[in-house]
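Values in this text are rule-based calculations from the coordinates and carry no lab data. Since the model is a prediction, treat every value here as computed from it, not as a measurement. Cβ atoms are built from the backbone, for glycine too; each structure is taken alone.
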Structure 1
Amino acid sequence: MVAVTLWGSLSAAAGGKDKLDIEAKDIRELFRKLSEQYPGIEPWIDRGIAVSIDGVIYRD
């Protein structure tokens with residue numbers, strides 16, 4: 001289970017939710033599940049967003 005914290009526009013795209021729990025084994029699966037559950041997030045993912053895991057930022 002991944003605890004996801006969304007900021008500003010991403011939170012709005014998720015119906016105002018700023019914290020989500022998603023079952024995912026890697027970042028690709030996380031993005032896929034986020035897009036499926038919250039279609040408004042998909043354009044952001046397509047543009048490219050950074051992910052922070054335990055304080056380390058990943059941008060690829």
Structure 2
Amino acid sequence: MPHINWEAPFCGEGANCFRLGTDADGNAYIAVTGHEDRPLTDAREALVQLIQDIKAGKADHLL
């Protein structure tokens with residue numbers, strides 16, 4: 001696994017914490033805090049699009 005530069009955890013109410021990270025090749029990662037060894041990975045652009053879509057409310061139906 002490449003070296004991932006993890007950001008500080010983002011935590012919601014309770015213990016729902018996620019971490020975002022990137023590697024030197026421009027890949028982006030999302031992991032549940034404590035499980036960084038099993039991240040979801042994609043291109044940085046895909047992560048940016050995911051975050052923009054969530055901010056725009058496109059995932060609100062999942063709440």
> -10000 is what came out when helix-only ellipticity at 222 nm (-39500 (n - 2.57) for each DSSP H run of 4 or more, over all residues; to 500) was calculated for one structure; which of 1, 2 is it?
Replying inline: 1
>> I have 10.6, 27 for Rg and Dmax of the Cα atoms in Å, calculated from one of the structures 1, 2. Which structure is it?
In response: 1
> Computing relative contact order in percent (Cα under 8 Å, 6 or more apart) gives 25 for which of 1, 2?
Replying inline: 1
>> Looking just at distance in nm of label points 7 Å out along Cα→Cβ at positions 26 and 42, which of the labels 1, 2 belongs to the structure with the highest value?
In response: 1
